[in-house]
Structure I
Amino acid sequence: MDGFECGGHPGEDDVPNFILLPRAAEELTIPFVASGGMADGRSLVAALALGAEGMNMGTRFIATQEAPVHENVKRAIVAASELDTRMVMRPLRNTERVLSNAAVERLLQKERELGAAITFEDILPEVAGVYPRIMQSGEMDAGAWSCGMVAGLIHDVPTVQQLIDRTMAEAHALIHERLAGLAR
């Protein structure tokens, strides 16, 4: 389940995880994972408490040492705050959350100027074929690229093993120390 916080395509209804996950738990009979805004042990415990069976960390895993993306991308995520993403392609009903950059600002200007008349062809320079230039070559203003609001919680570029170990240790401590203390 992708909450509105997620990088990429959050859907068109702008429902954040604190509402989406309990609603999913009420409606679904199959297990699901939480996605969007997931970064650490706090996220995992919250996702479990809200009804998910686990969590997906998209943007968080991009900022790991093993991620096959340019170092500029990893640095941009670490430098970003939760306020540095933008929603693009809303008029096309293909909404995508992306990290703000010069190409994104050009795209948003086109959306403002063209309004409901905008077409995918109008924004091709900002969205088509840009991922190799950004993710492989590190050209950070080449186009729009998906990034979640969770960037504001990302402060380092650990190994995947370090990230998983830290996440599980944080979740364990929250469950067995802080939350267990509330039951007394």
Structure II
Amino acid sequence: MENNPTPTQLATLGGGCFWCLDTVYRSLKGVTSVASGYSGGTRQTANYRDVCSGNTLHAEVVQIAFDPAIISYAQLLEIFWQVHDPTTPNRQGNDVGPQYRSVIFFHDAQQEEDARTSIATVAADIWEAPIVTQVVPFEAFYPAETYHQDYYNKVGSRNPYCTFVITPKVEKIRKKFAAQLK
């Protein structure tokens, strides 16, 4: 018999600062790679300085390559709702601007359906306020600068933002989703 491995799929999610999402998704079984970057803007290119100005309308996102035989898109979304606040438009904590919006960039019709179902069921059960997460078609991904990739694991406690914002999210996911960790 021929070995037909399940093809890797992509998920592109924005939930505030990409450092948080990057760290959480890297720790999951079935996730083969995570890249921090930018998506959903009005320009054909993106870099940190321009995106932070708010003028490009890109969101900080992570692009996740995953094996759906090990972790489903629905499971990735379930974790997404746990690591950011999808009820605040253009804001995550002290991070304010369109680059910090909650957004799901779907890659196909099934992902769009799964995202809308997850908002109506999973997210709505977690959050009391209305969910403002955008669900829009994926168009382009621009990788963030090298120093942003796997930032938390490289810098960790040397950055107070990591200590006070990312570490609690990582600990929450480690506790709540322990069976899904690498």
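Nothing in this text is a laboratory measurement; each read-out follows from the coordinates by a stated rule. From a predicted model like this one, the values you see are computed outputs, not experimental measurements. Cβ atoms are built from the backbone, for glycine too; each structure is taken alone.
Assign the value 1.4, calculated as distance in nm of label points 7 Å out along Cα→Cβ at positions 28 and 148, to the correct structure from I, II.
Details: I: 1.4; II: 2.0.
Here the read-out was taken from I.
The value 59, 37, 26 for Cα extents along the principal axes in Å was derived from one model only; which of I, II is it? Computing Cα extents along the principal axes in Å on every structure in I, II gives 59, 37, 26 only for I. Comparing distance in nm of label points 7 Å out along Cα→Cβ at positions 108 and 140 across I, II, which structure shows the greatest value? Comparing I, II by distance in nm of label points 7 Å out along Cα→Cβ at positions 108 and 140, the maximum is at II.
Given a value of -7500 for helix-only ellipticity at 222 nm (-39500 (n - 2.57) for each DSSP H run of 4 or more, over all residues; to 500), point me to the structure among I, II it was derived from. Attributed to the structure labelled II.
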